[in-house]
1. A value of -7000 was computed for helix-only ellipticity at 222 nm (-39500 (n - 2.57) for each DSSP H run of 4 or more, over all residues; to 500); which of 1, 2 is the source structure?
2. Tell me which of 1, 2 gives 3.0 when you compute distance in nm of label points 7 Å out along Cα→Cβ at positions 88 and 112.
3. So if we calculate distance in nm of label points 7 Å out along Cα→Cβ at positions 80 and 168 for every structure here (1, 2), which label has the highest result?
4. Hey, log10 I(q)/I(0) by the Debye sum over Cα atoms at q = 0.11 Å⁻¹ derived from one of 1, 2 reads -0.45; which structure?
5. Can you say which of 1, 2 returns 32 when relative contact order in percent (Cα under 8 Å, 6 or more apart) is computed?
6. For structures 1, 2, calculate distance in nm of label points 7 Å out along Cα→Cβ at positions 40 and 104 and state which one comes out highest.
Structure 1
């Protein structure tokens, strides 16, 4: 499994995530988030070859593209309920499309929504809640058990060292950790990062 560490706000935490084996580094641009950073910040960070991901909510496609250029981002993680046309405008090979399994009244609705984005995104991400992100809790993994997911997917929502085994059972491409490896909102805890990496088999 790949490790994505999201909500990075300073160069020190970016370096700690890279050192612990993170394959993806997440930067949040949502104005109301305590983890918000400027669009230019990711371009200033040493990443050691890890990919940079921008988390977007209310921007239009051109604003996303401009921010990706400015921050030298590899991927855009779309948390605002953007449609397939939006994803195609940003670039299907550059999009992580977010889904919230808890918001669907039936599994069939989730399956239909996933199919609609099959050709519009490179990756999917499943998170807790019914919109947005940063809820800091997990959701019932039974909502995804047995599903055929059309794209490699990340699993978010309460990811921490103790939740790796249950998350891994669903066969995700990667785990997306944020508050579960923090000492305070926007402040990563190096010990927790290391423990998570160890639980995933990425570090000794």
Structure 2
């Protein structure tokens, strides 16, 4: 066989082995220049960063334990995703970052977050650390006074961020995303896409 023909066939074979581009069901953030750092304390008092969870798909959700609707609904949906993933759930970590450090003590996070799934971790910090985290992730969070026992609520962004096992921010998941769509996208990330 002619050497040029051999090289051309080899190059064609290599190109045909390349994976087609992946289409995610949720918003693709691949290449984002934000959400690169997160350094807070978990409810057990351990310092945590995103690097601690490399090797797993990591879901980061900002909220607060007194949230009347969005936060418990999203955490319940993520718990259903973990069930749907089956044994692959061992390769996923959900992190709940409080935007209400004044009320969300370590004890409160410990009671609230694992109730949805025992592997979920709640993260907290002081007001300055939480502000830095919300700015890094471009999360909106604003305290709003209300009548009644609570005294205030926090209006906040309602989606979650998903990192691939290599620690790269890849997806934004709206709070209205279905369990099936979130599960399908996490499976793609776990497969190396």
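1. Working: 1: -7000; 2: -10500.
Here the read-out was taken from 1.
2. Numbers: 1: 2.0; 2: 3.0.
Only structure 2 yields this read-out.
3. Numbers: 1: 3.7; 2: 3.1.
Biggest value here belongs to 1.
4. On the way: 1: -0.45; 2: -0.51.
Only structure 1 yields this read-out.
5. Numbers: 1: 21; 2: 32.
It must be structure 2, since only it matches.
6. Details: 1: 4.2; 2: 0.5.
Across 1, 2, distance in nm of label points 7 Å out along Cα→Cβ at positions 40 and 104 peaks for 1.
Just so you know, all these numbers are worked out from the coordinates, no wet-lab data involved. Just so we're clear, the structure is a prediction, and the values are computed from it rather than from any experiment. Cβ atoms are built from the backbone, for glycine too; each structure is taken alone.
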